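Colleague: What follows is a set of structures for review.
Quick note: the coordinates plus some simple rules give every number you see, no bench work behind them. Note that the structure is predicted; figures quoted are calculated from it, not measured. Cβ atoms are built from the backbone, for glycine too; each structure is taken alone.
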Structure 1
Amino acid sequence: MSKLHQVTSYLKYWLNAVDKHSLQAPFIYELYTGVIRPNNHQQHFESIERLRGQYKASDRAISVIDFGAGSKVASGNTRKIKDIASKGLTRKKYSEMLYRLCRFLEAKNIVELGTSLGINTLYLANNKNSMITTFEGSPAICEIASHSFQQMGTDNIHLIEGNIDHNLQAFVESSQPIDVAFIDANHRYEPTVTYFDTMLSKIHDQSCFIFDDIHWSGEMEQAWKEIRSHYRVSLSIDLYQMGLIFFNPDLRKQHYTLQF
């Protein structure tokens, strides 16, 4: 990750991002005003945010196996939980947006690549009619996330431990159609495109894929541009931190950069 790249990519995003006044198509307007943009924090997330706070206060150090493009937190494999929580987790407003999006799409089968400490997983699991299958490569992080899922009393999360590159294909082959996929795993070009290609066989017209850290590096931007230009993708949305893609053939192929 290059700091210069981060600054440059954010400046480009800031210059191009638009709000609801520039949106005319009914679907994107409803999606933006009703799902992406609302800031109505809900009380039933307080327990998850208390857990986030506990993570941020934890001095416990763990040994992490990193299959990805490096850490936002530190070099080396030993990291403190509070550093992972403070620097490596999705911000609250994005977690809430993920929940709203899955509710809006009435998602039943949700796939998450990159469990981390499980905060986003718990937000997704608040959609009680959904089943979340989440993949995490590091055993130590899996142990923490699994304990938190039990502590929260969730019964709609299935955690798969191990290298996603080895586990995803077998899961997809036996999976029901995927309604929503949240990809926050190996932040490199080739794995990201491979995840997309692997899950593409299980999409339907109402499916949505969300990619995290699309401007993390030149590699991730290249992957994002290639994915959103795929012939099966009808609508793509850049929120800077995340990119959303939809496959509905009834939508005119278009790309939006939206303020968030």
Structure 2
Amino acid sequence: MLARDSGVAGSVALVTGAARGIGAAVVDALVREGARVAAVDVDEAGLTELAARSKGAVVPFTADVSDTAAVAEVVDRTERDVGPIGTGVSVAGVLRTAPLAETTDADWAETFAVNATGPFVVLRELTRRMVPRGRGSLVTVASNAAGVPRVGMGAYAASKAAAVMLTRCLGLEVARHGIRCNVVSPGSTDTPMQRQLWTGDDDRARVVAGSPEQYRVGIPLGRIADPADIADAVLFLVSDHARHITMQNLFVDGGATLRA
């Protein structure tokens, strides 16, 4: 029996937070499967490097996902110049760590602007184009912190929890239009965001082992994820192999949340 086509080849995708880390890995995975990708990020240099290695498959757009007008313009230009967007992946995110009592108004606002308002704006713009066509797949990359309390990560966890629920609610609203909406929730992943938390040579081992003083279990599989591990999960969910899956939250964290 021949394997079913994934449906990704020849499609057009839009990926935010595309310049590095998980976002860049998602772009690379989609390109390998034959998609053309509108890559969105505030990091212009990172986008240029990403586009250069894609051999024309990536079209870079420098934009802030929390800027409604900028996102609408990127979506319009992509639909006009690249083609109808069939896949949207929201990866852009920021992390500001501090106990909640010490979290500033500015850090709280920026965290929610990028991590919650960003996916909302992107999902809304893409949904408006997909509904008349009666098809589409949308994935939000959130975090396992959205479902498990974390010391010093209250703003981040709360913003990711908001992104999870808005994606699932949208999935319920648009299912009748043939549009699927899912979430991928990574755990600790070897990205610049993860590394900004590290201060010593043994930090990787400590993440794997866990931290009792922070009420944090370790990673049962014994390793930190590579960005490609998360990208593979995203690629599955946007493909036709997941054609009957919607409103789900796939944890890709090596078992770290114990599915709490």
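Colleague: When FRET efficiency 1/(1 + (r/R0)^6) of positions 48 and 144 (r between Cβ atoms, R0 = 35 Å, to 0.05) is calculated, the result is 0.65; to which of the structures 1, 2 does this value belong? Before the final figure, lay out each step's value.
Modeller: Numbers: 1: 1.00; 2: 0.65.
Computing FRET efficiency 1/(1 + (r/R0)^6) of positions 48 and 144 (r between Cβ atoms, R0 = 35 Å, to 0.05) on every structure in 1, 2 gives 0.65 only for 2.
Colleague: Can you tell which of 1, 2 yields 20.4 when mean count of other Cβ atoms within 10 Å over residues 136-143 is derived from it? Don't skip to the answer; put the middle values down first.
Modeller: Values: 1: 20.4; 2: 28.0.
So the calculation was done on 1.
Colleague: Out of 1, 2, which structure matches -0.46, -1.00 when log10 I(q)/I(0) by the Debye sum over Cα atoms at q = 0.11, 0.18 Å⁻¹, for residues 88-223 alone is calculated? Let's see the in-between values first.
Modeller: Numbers: 1: -0.35, -1.02; 2: -0.46, -1.00.
Of the structures listed, the value fits 2.
Colleague: Right, next: I have 2.7 for distance in nm of label points 7 Å out along Cα→Cβ at positions 8 and 184, calculated from one of the structures 1, 2. Which structure is it?
Modeller: Numbers: 1: 2.7; 2: 0.8.
Label of the originating structure: 1.
Colleague: Where does the value 26.0 come from, among 1, 2, when mean count of other Cβ atoms within 10 Å over residues 24-31 is the thing being computed?
Modeller: The read-out comes from structure 2.
Colleague: Sticking with this one: For structures 1, 2, calculate mean count of other Cβ atoms within 10 Å over residues 16-23 and state which one comes out highest.
Modeller: By mean count of other Cβ atoms within 10 Å over residues 16-23, the leading structure of 1, 2 is 2.
Colleague: Still on this model: Out of 1, 2, which structure matches 14.2 when mean count of other Cβ atoms within 10 Å over residues 104-111 is calculated? Can you show the working numbers first?
Modeller: Working: 1: 19.0; 2: 14.2.
The correct label is 2.
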